[in-house]
Structure 1
Amino acid sequence: MTKTRIAVIGAGAFGEHHARVLRGLDGVDLVAVVDANLDRAREVAGRFGAEAAADYREVIGRVEAATVAAPTLLHAQIGEDLLQAGVDVLVEKPMAADLAGADRLVEAARRQGRILQVGHLERFNPAVEEASALARLPLFFEVHRMSVFTPRSLDIDVVLDLMIHDLDIVLSLVESPVRQVHAVGLPVLSSQADIAHVRLQFENGCVANFTASRVSTERIRKLRYFQPREYVTVDYSRQDGAVFGVGASNRIEFRPLAVTKGEPLERQMRAFVRSVQTREPPAVGGQQGRRALEVALRIREEMESHARVVAATMAAQGQGR
């Protein structure tokens, strides 16, 4: 079988992992690693047997597909250019910095008949897949995502950096529009919000609480949801979980999730390559990525509004002293 020729755009931490996984997949020819920092591109490309380039336009006409792991502000422009040139694209989350950029990506993919997949990695976590298959009518979610601080992705806040993974999962399980958003966030070690708490209320009555922090002293990745007569819990990092339900004689029954562990990134890349080769719709397409981005931006607006109220209150209290 002819191998699918792929380039990785962006040689930062995410891009390096993209290159690592793609290099190990059957049916894939990792052609190039691209980064504006050519020395960094050469370093990563050399490690995985690919060419290096400083401009993504150099790979147009040489590859069938590309993954985009550049800074978020560049996602829309790079992705649109590649799609317009007939290249299938997997773009890291968030798919764009704003909805206009997301719409340009979706429209370019539609117009050119190309694959557009959004890198919502946790959709491919085996434990999440098992828990998602059990969802019938989730009515309450509790989600926690905590990370220690690292100097990456500081061009975006913790909602677009971390929480958006969980927003995407919850939105995929709740078949109802978001009615109301309550959100607070606080910058701690960067100029963007590093910790945030969010409450979403859906039209069907479902409520979802999210807490995300990139200034934690420990790493936590957990999701719990409750539906009639059942409670499901997932640990993303351990790739395990459990189901608590009401059984015979109204007794509480417990069973672990039947999870076959695997690397989510590898599973995501395999799914992307399969879509490229078969032309099947991607598991997480542009519209789904856009929906998660739309809610994340609503959360950001709510956090900014709350911050203005707090600032005004503090100013008024200061004047009253």
Structure 2
Amino acid sequence: MPRSKHYKVVILGSGPAGLTAALYASRASLQPLVVEGGGGSDPTDLPGGQLMLTTDVENYPGFPQGILGPELMAKFRQQAERFGTEFGFGQVAEVELGARPFMLRLAESAVTTDALIVATGASARWLGLPDEIRFRTQWGGLSACATCDGFFYKDKHVLVVGGGDTAMEEASFLTKFAARVTIVHRRAEFRASKFMLERARANPKIAWRTNSSLKRYLGGAGKGVTGAILADVTTGAETEIECGGIFIAIGHEPNTALFGGKLETDEQGYLLTRNGTTATSVPGVFAAGDVADHRYRQAVTAAGTGCMAAIDAERFLSHG
């Protein structure tokens, strides 16, 4: 349970955005509370964000040999703790943003805050197939981020599941590393824009399996992904396809359900910010990281907006 009933700043989320915001806020003597998340129904919903499910992180500046995702987040946390950040584990059940101070209801208590930084992130959509969590977190070979993990699939055949712009972009990016990329889509038509689709079709390293759905991952412990079972959506006939990795590109969902009707969002549910800042539609509420970013979704960009949010919050409180 939180040690106090009122805080100058509360930060929701403990990924790169939330912990960077905590570092800057605590150094500004704002004594922030970070509500870490976790404890929900999804076993992969862990304090520390999506990097807790990532093995090798090789594209975060300052680590030329790479670093494990959980180790990187532990360093983030230690640095925030060093300057006095308080941490609380669990989910926020309700927020009231109609007047300041804002109220946040936790499982066993409630706190108020003068400023709120929302860094709850976004979650990739998955297929929900057997052993999916094991392949994502233990066995390897299953990802939802080509920019993050494409480097590890040099000279392999990989599958990309999806039919929108994200799938086309992921597939095109993966051709820089993989020997061959096969796009698997449930229909013959694609939701992707004409430009993105034509660019993918023009790439000789991209193959296509349309009217097909992925039914099962093949592989296991010590092997990672070795292939998949695909089913024809018309006939139901199943075929096995060999591959060294699978990328699921069926979209992301921002973790903004808590703010429905309370903060302005775009059509996809991402929080909208104002005039190049992290300020949301409610004065005193700021958004950082993937919860407001459907374009980049990188740890380094999330950390950058976490810094911005803390500075924006400190300036808001100084002039409030």
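Throughout, read-outs are computed from the coordinates displayed, never taken from laboratory work. What you are looking at is a predicted structure, and each value in this text was computed from that prediction instead of being measured. Cβ atoms are built from the backbone, for glycine too; each structure is taken alone.
When distance in nm of label points 7 Å out along Cα→Cβ at positions 14 and 102 is calculated for each of the structures 1, 2, the largest result comes from 2. Quick check on the output: 1.00 is FRET efficiency 1/(1 + (r/R0)^6) of positions 22 and 310 (r between Cβ atoms, R0 = 41 Å, to 0.05), derived from one of 1, 2. Which one produced it? Derived from the structure labelled 2.
When helix-only ellipticity at 222 nm (-39500 (n - 2.57) for each DSSP H run of 4 or more, over all residues; to 500) is computed for each of 1, 2, which one produces -6500?
Details: 1: -11500; 2: -6500.
This value belongs to structure 2.
Computing distance in nm of label points 7 Å out along Cα→Cβ at positions 190 and 222 across structures 1, 2 gives 3.9 for structure 2. The maximum of mean count of other Cβ atoms within 10 Å over residues 230-237 over structures 1, 2, that is, the highest value, falls on 1.
From which structure (1, 2) was relative contact order in percent (Cα under 8 Å, 6 or more apart) calculated, if the value obtained is 17? Display every interim value, and only then the final one.
On the way: 1: 17; 2: 20.
It must be structure 1, since only it matches.
For mean count of other Cβ atoms within 10 Å over residues 142-149, find whichever of 1, 2 sits highest and give me its label.
Values: 1: 17.8; 2: 22.6.
Structure 2 gives the largest value of mean count of other Cβ atoms within 10 Å over residues 142-149 among 1, 2.
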